[in-house]
1. To test your reading of the models, identify which of P, Q gives 18.1 for mean projected area of the Cα convex hull in nm² when calculated.
2. Give the label, chosen from P, Q, of the structure having the highest value of relative contact order in percent (Cα under 8 Å, 6 or more apart).
3. Distance in nm of label points 7 Å out along Cα→Cβ at positions 106 and 178 computed as 5.0: which structure among P, Q?
4. In terms of FRET efficiency 1/(1 + (r/R0)^6) of positions 66 and 170 (r between Cβ atoms, R0 = 35 Å, to 0.05), which of structures P, Q is highest?
5. For the read-out helix-only ellipticity at 222 nm (-39500 (n - 2.57) for each DSSP H run of 4 or more, over all residues; to 500), a value of -11500 was computed from one structure; give its label from P, Q.
6. Quick check for you: by mean count of other Cβ atoms within 10 Å over residues 210-217, which of P, Q is greatest?
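Throughout, read-outs are computed from the coordinates displayed, never taken from laboratory work. Because the structure is a prediction, the values reported are computed rather than measured. Cβ atoms are built from the backbone, for glycine too; each structure is taken alone.
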Structure P
Amino acid sequence: MKSWKNTAEINLDVVYFNYRQGYDFSQHSEVYVWDLDKTYLDTSIDSLKGLFRTIFEKSLTKKNVPGASELLKSISRTRKKHFTESDFPLFFVSASPPQMESKIAEKFALDDIAPLGMFYKDNLRNLTPSRLLFLKKQVGYKVQALMQLRCHLSADVRMICFGDDSESDAIIYNLFSDICARRHTPMVLERLLEDLGITNAQIEEILKLQSLVPIQDPVEKIYINLATDTDPDYYNKFGRRTLATYDTFQVALDLVQDQRLSLEELGVVLQALEEKYNYSTTQLVRGFEDLIRRRVIGLSSFEMIKNYLIERKKISLSWSPKFEPLREKIVQNGHVYQLDGLFEPWVKTDVNYLNDFF
């Protein structure tokens, strides 16, 4: 059997599989970074039982987070149509072990998903009494993986990031943003990384990688799937850039607002959720209304999406939300950054990573 070590790049516990050798990743001005477990696949690897069950599970029996594969393909089709891209700039960062790579690759092939590269965590090396704690510690691993990826991307790249609420992904993506933007002095950053439980070897590598990347914040948007029912208000501490969502339809709605997804492809995601995953129309419309209540969807996008849902006979002509949508105030290149009357920052530059409440 061919060992995964023969085709991977290994740096501490970060294992990277490059699926496009010789490919110029810097040609893409916008890339998509997706977590795997509970964001794309409906799996759990944060316990020994869950880890081993996931390792031995066949690719055919692996279940998707509802609508995730359809959403990815819809984004890809939209980009290829409007940006004439031949390749969808997609990367996965997973805390799954690299021994799963062949099965995950089979699963992607079944789903017609073709990432440019993927990171795995060499987690089986933590199956010793002295290292069991590191099975669940993902911050150091994922930040290092993101920094490695950043080294291969363009100087002004924008990253659309997807994670969930089970592995500190909101902390990871925002911390990665801070590191790239140099929001902390080296001394403060090193102390913060220590306080977050990151090992000395990982800290040394992260600081080295920081010195290799431009002083620029590459993170454009962060979507967090509420897989464990975390209160979405918790994510207000990170700023409006970080959006907690209950399902892929809410993600799709926000992507439509930012012109990263077409209305036609929104319909593809909606249909998949209804027909393949038994979501009710009422449930999906409530998700739309929830984003209006949380002041995510602006007035122009609301009217466009409402008319589309009326056309699809998902809502009636007389339907109206319980909350009045706010007008868009700051829009750049079709992306909505602020609504009228809201003063919360898009990105909070002084996030308290060590306290859950502020």
Structure Q
Amino acid sequence: MKLESITLHRVAMPLVRPFETSFARQTTRVLLLVHVRTSEAEGWAECVAMEGPLYSSEYVEGAEHVIRSYLAPALLKATDVTAETVGPLTAFVVGHRMAKAALEAAVLDAQLRASGVSFGGYLGAVTDWVDCGVSVGISPDLDTLLDEVSGYVDEGYRRIKLKIKPGWDLIPVYAVRELIGPDMLLQVDANTAYSAADIAHLGRLDPFNLVLIEQPFVEEDIATHVALARAIETPVCLDESIVSVGVALDAIERGATSVINIKPGRVGGYLESVRIHDLCVAHEVPVWCGGMLETGVGRAANVALAALPGFILPGDTSASSRYFAEDLVEEPFVLGTGEHAGQLAVPTGPGTGVTVREDLVRDWALVAPVTLRG
């Protein structure tokens, strides 16, 4: 394909409730949307970078700048662009995986719409429905936390994930386990909030029968994750540390992780996500799809990815209503009922299978869109 234009939209969407982690509290999701046009089709994607460089070194304005100044010109100059060539064409830029992933996903959406193939069909989906978990932020108090968790249980979610940090871990985990009973899937996510001095303390989570503890230490510290995995019974899962298939292999071989959270934006795109998935399947390491408060644009692609065979744990692919009163797509994601309670249907239409509401993109715009042409 020849790219005719790349348009960048910076928008702000209000969250239905504040979402707090160990590093930030959000009331609005500020995000960057990428819209590509070719002679045959158009495609949309969202960049998962946050408003500020708090979760990772990438952030919305930075991602927009690197796309405008470096990545988009390289793609617009090329005579033939496909999702498979986005990586090689942008490899001269070091890092900036979230920005690259957004461009790859937008190009892939256009490519698949032109050929009439769905994301799931292209990536290798093997199921029509995926199990859904929900991520619960740090609450101001236990009563608020338990009320929120009760609501998600009533909605049918198949797994609860609690954000934790020093001072907010053992007591809330105990309270939620008591609330949901011994059998419902429960896991915790530390977002790098702990240090090696906390290994013994984290071992006190073992009695709560957790599915896993996610990323307790900083991204670069694989060694301390190895030490933790040897010291506790709860499986250790890596998230922020896993930025490529090579790092994933290293972490698995060193015993730093027995479960991996795959986030396409964090690893540079859906093609690298599939490579990490295939590696984990070969090493019998279960994977699940993490979330970054995506709108329906990104959620559609994530649900398709979560339909691959190695995704045997519920992901953070929750319904649209978990975060937004109104989604950016005409087909918001709604939890199934009956035998599909706690699941989302994998989109089957061409590309991501969803239609962007361009009226909302305009209404929620923070700045005027920027269109780049070859």
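1. Working: P: 18.1; Q: 16.8.
For mean projected area of the Cα convex hull in nm², the value 18.1 is produced by structure P.
2. Values: P: 17; Q: 22.
Between P, Q, the highest calculated value is found for Q.
3. Numbers: P: 4.2; Q: 5.0.
Among P, Q, the structure yielding 5.0 for distance in nm of label points 7 Å out along Cα→Cβ at positions 106 and 178 is Q.
4. By FRET efficiency 1/(1 + (r/R0)^6) of positions 66 and 170 (r between Cβ atoms, R0 = 35 Å, to 0.05), the leading structure of P, Q is P.
5. Clearly, the read-out refers to P.
6. Structure Q gives the largest value of mean count of other Cβ atoms within 10 Å over residues 210-217 among P, Q.
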